[in-house]
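Student: In structure tokens below, several structures.
Coordinate-derived values only; no laboratory data. This one's a predicted model, so the numbers in the text were calculated from it and none came from an experiment. Cβ atoms are built from the backbone, for glycine too; each structure is taken alone.
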Structure 1
Amino acid sequence: MDRLLEQADELRRSGQYDKALSLYEQVLAEQPELVMGWSGLAHTVMNQGEFELALQHFQRAAALAPQEQRVVYDIAMLHTMLGDYDKARPLFSRVVEIDPKSKAGTEAQKQLSYY
């Protein structure tokens, strides 16, 4: 199953969203608790313009792993893309709380400086 997730990620990164979507769905049918599966699926549908669906998938990933910093950061960035800064701001703060010295923590601090 790890190989399928890797393939889905590769397809997503190369812009083959329909193929990636199919693989993510297959992976998640077998492992519905796989955080990175939900996150990858969220990125895929987001790249297809399905922002509300992407938010749902990111939130599912965050519910499975509330301390997964990158997922929280991705949710905050999606809110920023949608212009909902009031929802993004506390999420960026949470990313910083989780680990301020990580790459995501540094990026979140930068985002917070804009508000």
Structure 2
Amino acid sequence: MVKSFFIIFGCLALGELVVALTGIKFPSSIIGLILLTVSLQMGIFKVNQVKKLSDFLIDNISFFIVPPGVALMLYFDLIKDNLLAISVSVLFSTALVMIVTGYTHQALRRWGKKRNKLKNG
């Protein structure tokens, strides 16, 4: 479990480092998770090395979600004043994510089929 802790949080720390060194305006946690995903895909780490800790984190995700949700109560006035802008942003970004995800999924499936045909054919 200690090894998986160092792998997961090491990738998150590398994400922090990338943001600090490059100054890009992108969440370091997302960069860290991308690094972890790429490491798993490339075989640098094995899934069974991080499975136990990741299962634990997923099982206890409510402990990570509830505090920020409760903290939102402090900003009800601000949210009420900007409700239209927030609603439009949420609807637009949700639609955009769904469209990009759909096209990405279709492209990856086509690529996978071509790859299998070349491999088997």
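Student: Comparing volume of the Cα convex hull per residue in Å³ across 1, 2, which structure shows the greatest value?
Tutor: 2
Student: Still on this structure: Given structures 1, 2, which gives the highest value for relative contact order in percent (Cα under 8 Å, 6 or more apart)?
Tutor: 2
Student: Which one of 1, 2 has mean count of other Cβ atoms within 10 Å over residues 17-24, as calculated from the coordinates, equal to 11.8?
Tutor: 2
Student: Assuming 3.7 is distance in nm of label points 7 Å out along Cα→Cβ at positions 25 and 97 as calculated from a single structure, say which of 1, 2 it is.
Tutor: Structure 1 accounts for this read-out.
Student: Another question about this same structure. Ranked on distance in nm of label points 7 Å out along Cα→Cβ at positions 81 and 105, which label among 1, 2 comes first with the largest value?
Tutor: Comparing 1, 2 by distance in nm of label points 7 Å out along Cα→Cβ at positions 81 and 105, the maximum is at 2.
Student: Can you tell which of 1, 2 yields 29, 25, 17 when Cα extents along the principal axes in Å, for residues 9-72 alone is derived from it?
Tutor: Clearly, the read-out refers to 1.
Student: Which structure, out of 1, 2, was helix-only ellipticity at 222 nm (-39500 (n - 2.57) for each DSSP H run of 4 or more, over all residues; to 500) derived from, given a value of -25000?
Tutor: Structure 1 accounts for this read-out.
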